[in-house]
Structure P
Amino acid sequence: MAISRMRFKGTTNGTFYIDLWKALSLQERKLHRQKQICTVYGGYFVDGDGQRIDINTAPMTWVSKRAVNRGFAMWRKMTAQALEDAGATSKSKYRDFKIYLDNQMGVAPLLPVDAGSNNLYSSIGEWDYSTLTSADPDGPGGTPADQYDLMICGPHAGADPNWTRIGLMQSWVDSRPSLHTFDPLNIPNVNDPLVNLFDDSDVLDDRLTIINAEGDSAPYDELTMFGIAAGAGGSNNLQRQSTAQPTASTTLVAPIHGFQALCGLVQIKVGNDSASNDWELVLDVETKGEKF
């Protein structure tokens, strides 16, 4: 176990994003690849006005992991094919698969600061989110191919043939065959004469009717799920990991629960979006990621 304590500072309320692997790479001066599960053991939140903080991540389900793995495979295949077609064998130590959490996340997530709220760096280095270039022409007439980034949660952003971001969970669902969510058992027909040969009451018919009606459909929706269940904005598709709210003027520090973040991507919501407020978030982060 190796823990890195990181401090994030804000001067206004609102919705912010943290890419923990980017923050760790900067603070530890070492590339931490993004396609890992990041473990946060806990931390604390400081706010003199008693504002609440919500910490949200992508849902930690087998579907979200499978969707990210599929996106990674597509990116790797595209990169390898382009290099092979060009007759190149370029291998970069820092070439890495990087994606967004949702469509609200921008290209400049929060970065850690020191005890005096100063930056830890003079230059943040390079951390580009992966862009895919489609081989499918962008409409008729040989116009340039479509290019888009990737995100875990929410529906696709943009419109065909000009996508801006592709939701990996949505793409995974759309690529799957229809699920067999209705799976009836081969229950005998209660009106069949031979079934009723020894039935001297109606209880058998009643029981068979109930058995035939119950437990014949999947306990989930076929086309929507946690991660792509509702609108494109806000926290509709994200999983709440922790909430903290200090008490103004008395207890200014509130603890943060431990959690895990898929690809180290975290959304935080601090207080009322329209208010101005200084706050501090400190997280104890495991520097060794978990592969999936």
Structure Q
Amino acid sequence: MENVPNMLHIAGGQFKDDVFAALTGAGYGNTGVAVVAASDYGVAQIRRRAIFFGVHNDLDLGMDAGDFLVKTLESERRPTPTVGEVLRDLPELVSHDDGPVRYPSARRVTRAAHEFRLDRDGLWYVKADKLAALGSSPALLYNHHTKDVRERRLRIIEQLGPGSNGRSLKPEVWTGTRGEKWRRLHPEKPSHTILAQMHRDMSEWIHPWHNRWITVREAARLQSFHDGFIFKSSEWQMLKQVGNAVPPLMARALAVVARTALARMGGRPDGRPPAGRR
């Protein structure tokens, strides 16, 4: 089970206790929770989530479920890529009709971007699988579009340095009523959290060096979706879907926890428990 970390402390921890009680009532007496950071698993984003992990009473994990969750995730940790490493090879110019554009040259590609590019094998995403998911030939770059920037907003974002926000702007430019209203990503750091509210207002996700908002594709890379994953709804829905998603590389690490637990408890190679067990 996944939720925002704040839910562990709201009402003095009452919601957390309610979750544990519900799991116990459902037959999962060995349960634990840990706050997991997506940036620890190859995601170029500071995104923290509370993960509840439980084992059914019919199964014997041999240790506390919470300790098992933390220990297994520790073995899956990887270096955190930066925004610049993940986005540098993508073109400045965006698609104005929301259609695909020519796939960018690999001239400026970084090692971290190999994970997402269609013409490279990554640590987890391999070239053949990415191209198969794309399903088109020649390979094109999809979803590289974003909301228009009106002239007044352009004047504001032109004055934002890497990693800065509305608090750095002069009073005649911005009143400062919401300092986080304007946020330019820092190319040498991971992104702050990608949120579903992008579909309403992109001003918190300004490109690290271009004077525009990030595109759907750039947001998807920061969430760790590879370029073969195509979003096929409206731009409004695409931004909402990307912001609501669990980063795939974070989900992969959590899947390793489940797979390792099944193996430890005598599960079959296909991940199913032995006959007679739930």
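Which structure, out of P, Q, was Rg and Dmax of the Cα atoms in Å calculated from, if the result is 25.1, 88? It must be structure P, since only it matches.
Rank structures P, Q by relative contact order in percent (Cα under 8 Å, 6 or more apart) and report only the one at the top, that is, the highest.
P
If mean count of other Cβ atoms within 10 Å over residues 116-123 is computed to be 18.6, which of P, Q is the source? Walk me through the numbers before you get to the answer.
Working: P: 9.6; Q: 18.6.
Clearly, the read-out refers to Q.
Here Rg and Dmax of the Cα atoms in Å, for residues 4-43 alone was derived from just one of the structures P, Q, and that gives 11.5, 31; the source is P. Calculated for structures P, Q, distance in nm of label points 7 Å out along Cα→Cβ at positions 100 and 124 is largest in Q.
Which one of P, Q has helix-only ellipticity at 222 nm (-39500 (n - 2.57) for each DSSP H run of 4 or more, over all residues; to 500), as calculated from the coordinates, equal to -8000?
Details: P: -5500; Q: -8000.
Going label by label, the one that fits is Q.
Every number here is computed from the coordinates shown, using simple stated rules; none is lab data. Predicted model only: the values in this text are computed from it and were never measured. Cβ atoms are built from the backbone, for glycine too; each structure is taken alone.
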